[in-house]
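Multiple structures are listed underneath, in structure tokens.
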Structure I
Amino acid sequence: MNVGFIGVGRMGTGMAANLLKAQHQVTVWNRTPEKAAPLIAQGAKTVPTVSEVCRGEAVVTMLANDEAVESVALGADGIVASLPAGALHVSSSTISVALSKRLADAHAKAGQRFVAAPVFGRPDAAAAGKLFVIAAGEAGAIEAATPILDAIGQKTFVVSDRPDAANLVKLSGNFLLASVIESLGEAFALVAKAGIDQHQYLEVMTSTLFDAPVYRNYGAMIANGRFEPAGFAAPLGQKDIRLALAAAEDLRVPMPLASLLRDRFLTLVARGGEHLDWSAIGKLPAMDAGLGASTRL
């Protein structure tokens, strides 16, 4: 396929590279053009405008937030204004349910197809083509997007014919991940203050009750204090919890734990942790407990 790709940060670069490996023709646009250099070396083309990246069969967006997606998708010379009738927009960004609905409506009015396909996985998984894709959209649009989704991920879960459902699933998943990180941090602080080695504690927990990658990987990051370089920066985690709460408010679903997590991310950023991985909220309980070297970020 002739695929445009918008947004080649740490996640997008790996995804676009796997499209190239799958023999798709890839044209890239990025706000910072020099970030596309590794993809150019692999055979991608670059163009200077959003409009020009939308001239193929499909365009993929992988951007940081609602504002960035809205700008490139709904702007005067953006995706909706430029994509040919019948062409496809695959949105892999983690965006609000409300914006996903707006995008679906705008593409339908323009005679274009739209698939929401946010992903679970960090930059290393993106580079390896091992993302898990949560996809939603009209059946024909999903079928058209399948070669793209197969190239970027190891498995695709189609959850609905409404694109916004995929975004809600993604936000709820990130809420669960953040909940695990916070609970790990609290448990580590508890045992550490009693003089129990955190690494040994993590081995016990992941060998018995919690034998899952999320506990092993994030547990090791917290125990080692390894929050740089950020695979998923703290402000992005803060944004996702905020969007989950907005969706919950619209649906009249109380989420008291999500409200707590919003405040934990706000605390982390307020203390200068905006450059850290979002798992750094797992260090806050040790700081609250006054655990020696853990009292500073």
Structure II
Amino acid sequence: MLQRRPMVIKVQNLPRNGRPQWGLSMADIVFEYYSEEGSTRFAAVYLGQDASMVGPIRSGRFIDADIVRGYKAMFAFGSAYVSEMNRFRNSEFANRLVIEGANTPLTRYDPNGFNYLMVNTADLSAYTTKKGLNTQQNLDNMLFKLPAPAAGKPGTQVYVRYSGAIYNRWDYDPTSGTYMRFSDTVDANNGPADEQYAQLTDRLNNQPIASDNVVVLYANHEIYSTDSNGDSIYDIQLVGSGDAYAFRDGQAYKLKWVRNATDVVSLDNPDGTPFTFKPGPTWFEVIGLSSTVAQTGPSWRFTHFMP
């Protein structure tokens, strides 16, 4: 499987009645980022495992171009706004776009009256092979080591609040050595005191969503356009470098993220040496440059603000 091309699949996070999602526990890497109107979406990267169902699949955003380009991936998504779709179609990866159609592996699934767009990653990989694109890619720059780096601070709980509608919490489980994801269950527009959570599972296999690494990335959120209702389209720029916090093995680390135009996201220690990820899945939480962080003992809270 590692000799094939990675796959990036867009997965929705709102509305809540679309949770739990299918197949997220099988992803190697997941990016969560702000989309619009207080919502977030996931860009899930698959390589080492297949998932028989991934979804619900939703539309693309500008930041997906950086993710697809970095991981040299196929990109399965549910269309996009005209300006975003034009950027995809005018890119060097235009031949790796996969949207719903008679000749693509994206299918419809209709549980309980919902008409979801889904995909089987094995089918998507076979489709990639048929197109002559399923070759191993250079994905260097993430460094992995099992022992935790020295000089970490206690970090057993991570809150990331994008808005009153979307917020999540990661709790470190020392038994499994992973961070368990808990997601919002109600709107909490009056602040953290109103937040309510439930553990997120995978509807495909009923397994909890867990990650060996949780990484918070500070990135510039540039307004691309604003419509007559005041709703903005954001161009999140995941190129260059910026502040980052990584959490692994119950420890927190203040770092820098680095990514040039063609590579994956990597992390550097303050002295410029590579930070070592724990072998296993990684979730990236992308927040704005004006976002705040507060630490209370082993608990860390990030509040998303733009740009």
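Every number in this text was worked out from the coordinates using simple rules, so none of it is lab data. Computed from a predicted model, the values in this text were never measured in an experiment. Cβ atoms are built from the backbone, for glycine too; each structure is taken alone.
Side notes on the structure shown:
- Read-out distance in nm of label points 7 Å out along Cα→Cβ at positions 23 and 47, computed value 2.4, structure in I, II: I
- Parent structure of the calculated result 28, 23, 20, given that semi-axes √(5λ) of the Cα gyration tensor in Å is the read-out and I, II the choices: II
- When P(r) over Cα pairs in 10 Å bins from 0, in percent, for residues 143-230 alone is computed across structures I, II, the figure 13, 34, 33, 16, 4, 0 traces back to II.
- Which entry (I, II) yields the derived value 21 for relative contact order in percent (Cα under 8 Å, 6 or more apart): II
- At a computed 11.7, 34 (Rg and Dmax of the Cα atoms in Å, for residues 15-70 alone), which of I, II: II
- Value -16000, calculated as helix-only ellipticity at 222 nm (-39500 (n - 2.57) for each DSSP H run of 4 or more, over all residues; to 500), assigned to which of I, II: I
- When FRET efficiency 1/(1 + (r/R0)^6) of positions 39 and 215 (r between Cβ atoms, R0 = 30 Å, to 0.05) is worked out for each of I, II, structure II gives the greatest result.
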